[in-house]
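Structures are listed in the sections that come next.
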Structure P
Amino acid sequence: MKLVIIEGVGKKDTIKKYLGSDYEVVATKGHVRDLPQKSLGVNVKNNFECQYTIMPDKQDIVKMLKEKSAKADKIYLATDPDREGEAISWHLCNILGLDPSEKVRIEFNEITKNAINKGLEHPRAIDLNLVNAQQTRRVIDRLVGYRVSPKACKAISPNLSAGRVQSVALRLVVDRENEIRNFIPQEYWTMVASLSKGNSDIFKASLFKYKNKKIVPNSKDDVDRILNALDKDGYYVSNVKKSVSKVHASAPFTTSSMQQDALNKLGMTLKKVTACAQELYEGVTLGPEGKVALITYIRTDSVRVAPEAQKMAQDYILKNFGEKYLPATPNYYKVKASAQDAHEAIRPISLDRTPEMVKQYLSPDNYKLYKLIYNKFLASQMSEAIYDAVNVEIANGEYTFKCSGKTPVFDGFMKIYNANKKEKDKPETDEDEAESENNKLPSMKEGDQLVYHDMKTTQKFTKPAPRFTEASLVKEMEEKGIGRPATYTPTITLLASRKYVEKDGKYLKPTELGEKLIDFLIKGYEGLFNVNFTADMENKLDKIANEGLDYLAVMKKFNDYLEKLVGQPTEPEHTGIQCELCGHEMVKRVSKYGEFLACSNYPKCKNIKSIQKVVGKCPKCHSDVIERRSKNGKVFYGCSNYPKCDFISWEIPTGEICPKCGQYLTEKEVYGKLRIKCSNPNCNYTQTKSNEVDK
């Protein structure tokens, strides 16, 4: 029996169907080994040696893998074809006692019989460059989390997390919010004339120039002066430019462009897009045919198309649309210099499985996304769309108005691409209409006199750049070089789950907590949490993966810089408290979530305790009152003698008695001052004191 180990359990049945009875397929369900949860796990003084441990929720899976591996005649590691997948295979080699230099690794970009068989025919050794790149990212992210997060927790609030990529993405959102707050609108006016040629339909032309220089009126006085200078009978055509406009199809999808289109055109969330794409890649059940994968690997930054896929598209276009829809030479798209280009663009595996054919087997969201991917790829291989375009300038004295229009001559790729677009909205303004396809222009030539109907003047104000949506934030991260295809979704999802950002309609708005965190990070560690530094690190990781750059040197240089900013990690603080499990001393340690008590006999003894913040004495039983947190993260105060004593309060008890009714008093900081008030809701006693800490 041959054993094939994959990552995602969703594609298990799809792969097993193609392999037959001689193979058994098992899934790791992601990573099975990682750095420890409760300690740094990286020895920075010994070549960044990592203390990897089996993840707590993967103990049973590892046990199963060991049992099946012991019985297998041959083991193939078929984890995902990216750095994370390569690292998982490397970890499996260590766990299962396999030699990573032997040909144990297979990969395929799509889940088809041919692709899987090709992978089996060409097994290879583990690519240590890819593994080193993943390990470097993991170590650097761990160093940032464990060195900076505790300081943020101490300065702002417990359970905060500072991440190398996550915090820079958050900074983009916060910086945009600050731009919006600080933006000073500037007044301007548009002037749009409604004109016609003889008995033609009315068309619109917008004010463009004065004495051959561009003009934008910026006050009502400017508008009135221009109106007084215009002659209602003085509009004539001063220039006509006719041209043939050719529009080339855009490239097939990368991860980020797929996410952006699905968010913008289908209204899906980033998390939903990722989940649907994963299902389409792993396989969906197509009736009696069983589980079938519909698209290629979904984590890619390349627009490259495999030659066999290009031939498939050419044959399909020729058969279904005709020769004129097939370009004379195949369409090729330039891969960005920053792209890893490890995998081709996202595309359908077979064009014969049209969206309509499989619609009955797909969920509504899966169908919409598959149709988007299918049409995008097909359109990318089709001929250009051709238009007759005309740009007209209309003079009136020393003022010039302009309008434009275009007429479709040949739809080309737009025949299929239009199916991807939302139905065109009407132009928002008259000025937009003057330069849109909806502006139906009559045939005009220089010297033609035009009939004036009316003039619409509109006061406007400049607007700041809008808040980011999930789609525009993905685009910004990609353009700035922050993160990579596999990281966009988890990064943005994490910002929301940690309540650093919230949704305002479709837009992302930073929370007060998110703004406080960024303010803290910029003031103390601006050099670490900025776009350029983060993008440069991504480039270094790419060079480790692709060129074998010395990963230890990268980690050392980063760690040296981090220690200059943050300081060297401190030794555990002695407490004198005895561990009740083994008798050794409990020491104070710091994790990314803040301070806690841990047994000094770790790892033999794994006893840990949270550090309780005592704020006063209980009014009921005189035990300590400690700070606690609700399930929603809200701070409250309760008796340490719980459950024997049930005292709780949303505000801190002062230990003093109300002079009016005898109930206990509480205190709360409000706008920098301490407000003292009675805990009895029927008593109105209150006073305000200066906060001595702020003096």
Structure Q
Amino acid sequence: MKHFFTLVTFVLLISSHHYGQEAWHWQNPKPEGNTLKDIVIFGSSHAVAVGYLGLILRSADNGETWTKISSGTKATLYSVSINSSGTGWIVGSGGTVLKTIDNGLTWTPQSTGNTGSYYSVVTTNDMKCYIGVSNGRLIKTADGGSTWELTTTQSTKYVRSVSTDGLGSIYLAQDGGIIQKSTDDGITWTIRTTGITKALSKITFAGNLGIAVGAEGKILRSTDAGDTWTLIPAPTTHDLTDVINIDGNHILISVIDGLLYSSDGGLSFTLSEPFGDYSGKTALAMKPNAYYLCAGYSGWIHKSTNITEWVTCIDGLKLGGLYTIWFNDPNTGFTAGSNGIIYKTIDAGNTWTETETDRPTHRYFYTLYFFNPSVGFAGSNAELFRTTDGGGMWRNVLTDITTPLFSGGIESIYFVDINYGWFVTNMGQIWKTIDGGVTWSLCFNEADNDLTGVWFADHLYGVVTGGKGTVLRTSNGGATWTLVNSNVSTEHFYAMHAFDLQNLIVAAGEKVFRSADGGVTWTDVALPPSSYYNFYNIMFINKNIGWVNGQWGMIMKTTDGGATWVAQTTNFMETVYSVYFVDENNGWASGNYASILHTTSGGISGTGEIPPVTASGFQLNQNYPNPFDNTTTLTYSLPRSSPVKIEIYNILGSKIRTLIDKFEEPGRHQLKFDGTGLTAGIYICRFTWGTSASTAIRLLKN
């Protein structure tokens, strides 16, 4: 037992992670593009928005311009409330509570003495504040946060929204369609019948009129101060995220694909799409008789003075995934994706301009490739575009081909010189050019396979990789292809880099594989601890230095040819689809919601990186998500066959559960942990292999 508590102390020290200056910084949208979860307007001209990774944005000019404010945390910030005097609170995951007394310019952490995630906060004056807790409880203060009181309610479901009139009436909107009401400042509670079981996200009152909204288009209406509720038909089945009652008759609701508007007190709603994008609206705020703000995915904030016409307050490219990025030199680069537009920069990515193409607007670009500064290619979901003037104009070069692409997307392009090139598609095709991409001919067609990587050593010898662990080789320039029988036929190779014809490395979803025999045998590379893996792209600038990237902002770097990897701190929570480096230091990453990140240090900040794990070691990775609500995923790696035991302990050292106790084969393993029924708090997952060696990680349950 002494050894175990020493181990727990070690784990807690690791979890008190210091985040230094970010090695990756935002270039689009600016000032930052992480998802925003809440927004508030207060005072004469101020507004604050909060979101992922401790993001706080502040405006002092009625939402026209925004500045990023330091929060001192990497927690997800779910809710913000600031009163007219400039005093307010922010709450978030892991029991995060921040307070301001200077109109949101600076924030100080506070401790409530309780654990769990906080999803909603509301304040009525400088002293009073109410916080909704993940386990159905309410935390309140009457002295500005010096002391906090924990109140138990009639439900243990997550409290997603708190509403109060400041005179003793409090309303809670919770998971499971539950609404609770208190008329004595939270001392006693009654559950009100709603007739629905879907999670509720927001509740608001104007006098006796109450509106609550939630998942799958659910709208509830009350006209008797929340005692009874009626389900109102909605013109959408998408999740409703926020609601504001403008004046008792006019009501506005945010939904992922637009806004719902009512002019009859919430009896009926119409759906409008005034934004011209699919940016995922998460929060609304109103300054009476002045303007409205709407925030959401990608850090974008929209402003309106009449509800129907909105302008974007945070500048950026058109929303959508940027699936590919390419730089010819440290200043000149290109990016493209789901918006059907190719963007160009000539100032290292600080500003981007739209280039000219003859493409339909619904095209998706998956790959970019330049074989010199003037001539480049952009592969879409049905066409190949070529530029000869450095990206000024792009023309479709496949208009006259006799064999169509079957609407297949072009996944990878490669040239060995200015004449000879190849591209592969996700419909199993390989195409070849011998005139610099002016004309193309089909040299392989296997429509039921997804081909994702292509590389040639010269005019004759080449290799292609793809789904089902596919490795194809040619020795005659692609006239014929030989299928290699590999040992990983069930894996999906999303991207490939070839050091030469024998030494290959691929990004394969949750894994990275290396081969030293041309793709016959593959070795699963041991990776550092991470919340989650799903890699989509891999690139190297030489035989040693490379990067792999994927979901949840994950970018990893290697300096030894892919034998070991270091996870980098990106300050990004969405998918990174593409990374491109022009040298060891200067690189760019593109991803969801038109996100573009830039580094001038190779992605290394000196702090915050997770050390590499060698292939010889056993490894238990940090669970994802963490903190978690009911379920979380554990991953672990075994370099050889071994007895394995995985146990869950509480912070006092008592064993709660044994998840696995069996002999397992080498490789990477994954299992779900269901924490339903466990109280919120810190738990330790202990991983034992062999006879006595062990390690552990911290689990934080909301």
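Bear in mind that the values in this text are calculations on the coordinates, not laboratory data. Worth saying up front: this structure is predicted, and the values here are computed from it rather than measured. Cβ atoms are built from the backbone, for glycine too; each structure is taken alone.
The table that follows gives values for the structure above.
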{"item": "Which of P, Q leads on distance in nm of label points 7 Å out along Cα→Cβ at positions 106 and 282, largest value", "result": "Q"}
{"item": "Comparison of P, Q by mean count of other Cβ atoms within 10 Å over residues 122-129 - largest value held by", "result": "Q"}
{"item": "Value 9, calculated as relative contact order in percent (Cα under 8 Å, 6 or more apart), assigned to which of P, Q", "result": "Q"}
{"item": "Distance in nm of label points 7 Å out along Cα→Cβ at positions 266 and 522 derived as 5.4 - corresponding label from P, Q", "result": "Q"}
{"item": "Label whose coordinates, when Cα extents along the principal axes in Å, for residues 34-345 alone is calculated, return 94, 65, 36 (choices P, Q)", "result": "P"}
{"item": "Structure (P, Q) behind the derived value 43.4 of mean projected area of the Cα convex hull in nm²", "result": "P"}
{"item": "Structure (P, Q) behind the derived value -500 of helix-only ellipticity at 222 nm (-39500 (n - 2.57) for each DSSP H run of 4 or more, over all residues; to 500)", "result": "Q"}
